[in-house]
Structure formats: structure tokens, C-alpha cells
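Quick heads-up: structures coming right below.
Computed from the coordinates by the stated procedures, all read-outs in this text should not be read as laboratory data. Computed from a prediction, not measured in an experiment: that's the story for all the values here. Cβ atoms are built from the backbone, for glycine too; each structure is taken alone.
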Structure P
Amino acid sequence: MEGILDELDGETVIIDPERHTPNDVYKLMVGAIVPRPIAFVSTLSAAGVRNLAPFSFFTAVSANPPVICFSPMVRASDGQRKDTLHNIEATGEFVVNVVSEEFARQMNQCSAEFPPDVDEFAISGLTPVASELVKPPRVRESHIQMECRLLQVVHVSPKPLGGSLVLGEVLRFHVDETLFDDFRIDPGRLRAIGRMGGPIYARTTDRFEMPRPTPADFDLEAAGHGG
């Protein structure tokens, strides 16, 4: 570890994003903000066409009520917003499916920029199953699925590689019972994957624990915060 730290102890590169192309800034961000969980989002168009696409700008926002968010970016190829965003704005519903390693290849197939009338379920061979409260189907192969109702869309930038923030309230969680124990998820059974920079992904099989400390664990007086 010491040798690795010595190798990384170089001069700091200071970057002003306004002096660089959006593509370079994007590469910087996806290489630095890692690993990123993947929201595998299923939607329906207003005409009823199924859509399935992965998004790695994704996280939780609130537990009371349960709210998640993800960010569909404006396509660099043609400057258009993605079908997922159009569908959610049209219907107000979507499902987030957690991606496990065993169907990573099929998930990646769904990242291609298909025309709006293409059903990615059919392309990938993944299995659509009916949701309870929303119309978009869930992905059967996913061990955790979240049915969501749209709360808000924040359009941050309409420019290529700009993005919109989609906030959705989770109405139903569907969890494989083999990895569920008193509301805790077994990461070894889930085998979720994360996104790194470029075409690189990360497994979640190399883990370690660090219990969260309390103020009582510290000598606050020695640190200059005593009475």
C-alpha cells in the first residue's frame, strides 16, 4: 500500500471545465465518480412500447418517503433527450431494476441507442413481468425491483451531455427472498455491479466493514473541543 501511495503522490492537475470540451469533462467525471450503481430503468411509451435502459448517474434521496433519483443525459450523438425521459414525462411511471453480474451482458445490450419503437426486452432476451401498481414491467432476472411514480423532473441542461434529474417515489419494492433478512440485503447473493469509467465495470465481491463511530469514541478535549 505504501508503494502505491508513493506512486500516486504527484503534482495536482487543476482543471477549469469551461476551458475543455464537454466530452473531456464527461470522461473526467465518470472516471472520478466511481463506482456508480446502475439504475436499469423500464418504462412504457405513451403508445405502449416497452423501453429498458441503464443509467449510472443514480442514487437514493430519501427513505421517508422512499425516493430515488437518476439522470438521463442528453445524447452527444444527436443532441436529443433519451426515450426513457420522454416516456417518464408522458406516463409518470417507471421501474428501477438492480443489476446483478449474471445479466450484465444483457444490460449492456440495452445501452445501445435504439430507435423509440424498439423493445429492448426483446433485443436483450430479458423477461418482462407485470408490476403491481405501475404499468411498466419489471425485469424478472433482477433480484430487486422498485416500482416508482414520478415526483419531479429537473432539467439541468439541454446541451449535448447535459442532463435531467428524475425523482421518483418508490411505491413497491420487490426483493428476492433468498437475499432478504429483516430488511437487510445480502450483498454476496445480490452480486450487484457498478460502473467505472469507459467500458469498465466493478464487482461488489471485495468488501470490508467499518462501523460508524459516535462522538464518545473520540477525545474531543484533546482535539480542542473540550469544556
Structure Q
Amino acid sequence: MKFLNIEKYRFLEISQNPSILISLKSDQCFSALTLDQRAQFLKNNFGIETYQEFNQVHETDIFQRNLDPNKNYDGFIEAKQKRAYGLKTADCIPLILWNEQLNTLMGLHCGWRGLAKGIIQKAFGIKNALEFNQAFIGPHITKKHFEVKQDLIDFFEQQNIDIEPFLDEQDNVKTLDIKGFCIHQIKELNPQIIVKNGFCSYENNDLFYSWRKSKEPARRNITISWL
């Protein structure tokens, strides 16, 4: 990993194979640019050919090349080089998966609703989980700071999911280990996937935006990836 300062923007480069880049807090907010401006910036500085983002709605629809790019999606699957995608988060998990041959890249926006509704299971129904051997979990809120109420617990119960192993309670405050639950769902489908963990968006508020920390509605971390 290394920090990059380009023009007025800061990034954290996670990997080059595949390319994984996270926009950071800086003098100018990268997520405040228009989509066209972000795309042009990435083309100019990283040599990508196309860049896409989606209207993420905490559901399970996943973009593939034969689908309408104007619909709502919370993930993507890509097999071609230099086609970049951005996942916008401010506490949810941006999950990137790839295979050893570097010919398939998958990105999922994993909030608690999407995980409860089965976005990982749906993604691995499109692409066999055994095709992937690496995963990266980007900046997200960790258990210590993710206070939850009964309505969240009830939602998981309605999906017939036992969330109890991932809950903690201290002084009548319940918290959820969303990263642990995400990894659990990945490993259920492919125990061999190596999962690399990212930073806590809440604790590292000098680097990342956190909705629970600062309630900034127009600011997001963008995890950008491409083959």
C-alpha cells in the first residue's frame, strides 16, 4: 500500500494487480466532483478506458455488460482490462474479489441490508465462488463503533439469518461485527478465499468519511478497481 497525491486529491493505492485505489479526505473532495470529472481524472492519471459508478440502494442487483447501466446496482462483474468501477461508501463495506488469472473482477457494496438480503450469495450464483481466490475489504465501520438497534436484529431474523455470533453487548449497547459477518458469508461459499482487511472508517476519520462519525451526506469514500 502507498499514498498518492495527485493534483489536489489523495488516494491510497492498495494493489496494482488488480488495481485497487481508495479516495481519501484531502483539500478537495474527490467524491464532490461530477462523475464525468472523476472519469476524466482517472483516464488522465491511470490510463483506464472507461469508468462507471452506480446508484447504490442496498439491494442485490449486480451490473454486467449486457444490463442497463442506468438502473440501480450494488455491485459489478468485469472481465475486460482497464474498465474501472467505483463503489461509494461511508461505513458500509466495499468488497473487491478477483481470481489468480486476473481475468475476472467483482465488486460489491455490502451494507448490512445488502448482506442480509444475500448480495454475496447472489454474486456467487452469477460467478462460481470457487473461481475467486482473493478478496479485499475496504474502509468500513468496525464492531466497536457499529451500534445497532432491535430493528436491525429483527430484519436478519426475518431473513432466517442467525446474527447472534456477530453481536456484542456492553452496558446495554449492542454492536455488530459487519466485517466478521461478511467474511463468514464469503467463507461459507469458498473457504479458500484469502481475505485482506481494510481500515476502520470511524477510527481513521482523518483519512476516510464516516456517516456515523460526522454525518456528511455528500461525502463518500470511493473504492475504485480495475483489471
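Overview of values
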{"item": "Source structure (of P, Q) for Cα extents along the principal axes in Å, computed value 65, 50, 36", "result": "P"}
{"item": "FRET efficiency 1/(1 + (r/R0)^6) of positions 102 and 166 (r between Cβ atoms, R0 = 30 Å, to 0.05) from the coordinates reads 0.40; which among P, Q", "result": "Q"}
{"item": "Which entry (P, Q) yields the derived value -0.42 for log10 I(q)/I(0) by the Debye sum over Cα atoms at q = 0.15 Å⁻¹, for residues 134-181 alone", "result": "Q"}
{"item": "Distance in nm of label points 7 Å out along Cα→Cβ at positions 14 and 214 from the coordinates reads 2.0; which among P, Q", "result": "Q"}
